[in-house]
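Please go over the structures that come below.
Each value in this text was obtained by applying a stated rule to the coordinates, not by laboratory testing. Computed from a prediction, not measured in an experiment: that's the story for all the values here. Cβ atoms are built from the backbone, for glycine too; each structure is taken alone.
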Structure P
Amino acid sequence: MGLLTQTLTAECFVWNAFFDVQSLALKRKNYEGITDTLGEELVFAPLEHAFHIVISMQGTPDVDGVLLFSVDGVSVPLAITGSRGLVWGLAPERGLAETWEWLTHIVTGLDHSEERRPLRDVPRVSYGAVYAAVGREAAYAESLVYSHRAGSFVLPLFEQTVRIPSPAAGSERLAFDTSGGAWRDGGRGILWRDALTFESFSVASASPDGLTLKKPLARALGGMCLAVPCADARIEAFDRTDEPADASALRVQWSVSSPLIWAERLPESTYDGFPLLDMPTYVTGEGLSRDVSVPKVVLDNGLGPVRTLNPCPYARATWSVLVPCQTPEEIAAMRGALMAWRGGCTAFWLSTGRHDFVPAGDYRQTVGLAVRRSGWASSGLAPGRDRIRIELADGSVFLRRIVSVAAGPAAEEILSLDEGLPFESLPAAAFRVISFLTLVRLAGDSALFTWRYTQWAADVTFSVVEVDA
């Protein structure tokens, strides 16, 4: 029966395949909060007999009842399974911290090549939230936690709210823009006004312009309210700090029972056979940091000397990336890309967004790209450091591979590109930024959405590691 948020009445049938009257003895196990319309014995004629089972919200968090039909020493069980779920009506003081976690099996060879296999197609999702409860809300939170600590909750995802006029009682259709939210057929939601004033509902079908409900709304909240999608979740960790004046600060870690499945959407741009995450805005502030190390393999049998091999003789960097998303479209794009990458399985191009090369003069197609001396002419380009992203002041972007780097006059170096820019000449002032383009994959099998208090705004953080093409 899934997760219950209100009393459920189920119609059931038992069949008599004989041509005469039969008698069944009945036994019940784990029947707390469950009633039926049968007695201790059922005597019924051929064909079917209808009866009802009522599962109330009073009882243990997990429903595991059994109704046994016994005849001639043979027992046939009717299992009644599910969970009783309470709606967590408190809104977080600040935005939720939403964590996605995959599980990728990565085998690294001695030559530092990788074989990657996803062990989890859909990420596990958890939420961390801080709630401020005062007065009756603090008492309400206490009753929820102490009475239902080990059970399932219907958790409103307040970062995806839409403000709408309160529908009338009996309404079976809610009309509003659902794009970008976690609305789906068979899902749950609430109409919310405050922690103790809300109306829960189940979604029969979801469309971009609204929801069709399974049952009519029982009441109208009046005025304006919030339409909030919900997820089934359990409390993994709970901490409460009591403050003066009947106030409490609650810190709750949630584990989502049935993670929402977002549509996969790889970035539309590709380069050299791999998708391109072309979002230079992530480098704002502390948006990008790198930890550079040289991969190595340690051979140690516990007896002889320890040997260290460097099958990859050049440095690899692990990046910490922050992508600020300001609109539902940007959030949907990041969700879709993360779903398509499936943890550390898929490699993609990512630009440093830095001024890795600074033009030292005007560009001439017959000569190449003159940049300030950076040492690459003498040391040579390492693998993973031969692709660049060139962005011009007018917003044009060109992706190129560096064929060679030669020392130029004075303090300059000349970059020879695999394909020249579509200009015979270009002044140095026309270049906005020239940065390395590196092939990477997710390093930690996880991503964090830190939702801001503002609706539909989140900072997405994840780590990546450089890989070979």
Structure Q
Amino acid sequence: MAHVTLAIAITACLLILYLPPGRGLAVYLNVLMWYPTYLAVTIGTIDITVGRIIIAVLLCKCLANTKLRNNFKWNSLDTWVFLYISVCVIVPCISSLTYTFEQLLENRSGFLMDSMFIYIVARLCMYNRLSMIALIKWVAFASIPLALLGVIETTTGWQPFISLQDLAPWGHSRVFEPRLGFYRAVGPFPQPILFGSFFAMLLPLVYYLRKLPNYSRLLAYFLTGVVFIGALSSMSSGPIVSVMLVIFCLLMERFKALVKPMVFGFIIFIIFVEIASNRPFYHVFLSYMNPVGGAAWHRGKIIDSAIQTFNEWWLVGYRGVEPGWMKIGWTDVTCMFILNGIQYGIMGIVSYCGILICGIRDMVRLHNCSDDPVLKSWAWALGSVLLVVFVASLGSNIRGQVQMLFYVVVGITGSSSRLKPKVLRTAERKAGFRYTPSSKSPLDVRHCV
């Protein structure tokens, strides 16, 4: 498969060199959706995936473009992303007890290509709304056959990609048990939960297309339904809960005045559940928010263990050593926040939370600064994606294609924070904002500082 992987990488790179940078990013995402990330080209001890080859070429093209470099403006979200990635790279290199420095250098270099490279490319390519919308359209249409494959897999049990996992340099194929009479669709992803989570993250962005002028609302609803079905076909509780949260967020877009009272009511509800059940809230939540079965008890056990052993990992994690939280076998840490903690220490958790909170804050500001309903809906959609990632991180790990899509979304969020074409001056003056017009902006926008 190395020859096939290399051929696909070369073809995609040629397309990227020919197409504009924004469409090059669309090519990258389409390859991620359809070609397994566990297939790699092996050079010595280094395993290079097709996505890493493509993103490296695309990054070089973006950095060589003077216009894209001049449009880039550093913001607070960039700081949090840089801090998180720096912690993920530096902490293992200075503290690991299980790997040599050469092994860590190879591993962390791959992580940089799957995180920082993608984020920088997204920040540079997605410099205006036209490029962002075009990317969403490309990915939405590419999701149609992928969702169809998910339906076929979940109803027939035929999984054409699963045997390819035996060819991965670091793993082997797995058999996923059916749930509620349905098989679990996995597609070209490593696990069903990642397959479903990818679609769940796309759902708010695809639904946003209905707001575009001169774009068929019927087509937008059809694409939304396709993405919805793709998420459900994984038969994993995590994506299904994420879809439920997305639906709630999209419904609340029509009842925004109820958001703050509902947040306050939810806090009161958590306190009431803690007192009434005499159990931690996350135990109750995991017990009931498990619609298709799965290891909810395991996630609760992981959180309990992390709290009880906080003094062991808070500084630099477990330094690459197995935590030993499970009495039998390897500890599968199915919580992104805790995984960051045991690998990178408390700064891993803080910086990861910082990315999500800063991104949501920027989208709230963008929503409140503008009186353009289309831009408001865009901010709401991006904020919904980040909120879904926040909740999904409580019960799953962000890795593989989902991790790469996450950095694309965060990069788009960073660029979207500058999109303010029209504002309500009186209301914003009362809120203490000042305005600085920017004639160099791609949209000739006004910036709400």
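For this structure, a couple of remarks:
- Origin of the derived value -0.31, -0.69, -0.91 (log10 I(q)/I(0) by the Debye sum over Cα atoms at q = 0.05, 0.08, 0.10 Å⁻¹; candidates P, Q): P
- If mean count of other Cβ atoms within 10 Å over residues 23-30 is computed and equals 22.4, the structure in P, Q: Q
- Looking at mean count of other Cβ atoms within 10 Å over residues 135-142 for structures P, Q, the greatest value goes to Q.
- Parent structure of the calculated result 2.0, given that distance in nm of label points 7 Å out along Cα→Cβ at positions 71 and 359 is the read-out and P, Q the choices: Q
- Winner on distance in nm of label points 7 Å out along Cα→Cβ at positions 39 and 335 once structures P, Q are ranked, highest first: P
- Which entry (P, Q) yields the derived value -2000 for helix-only ellipticity at 222 nm (-39500 (n - 2.57) for each DSSP H run of 4 or more, over all residues; to 500): P
- Each of the structures P, Q was assessed by distance in nm of label points 7 Å out along Cα→Cβ at positions 167 and 215; the largest value belongs to Q.
- Parent structure of the calculated result 13, given that relative contact order in percent (Cα under 8 Å, 6 or more apart) is the read-out and P, Q the choices: P
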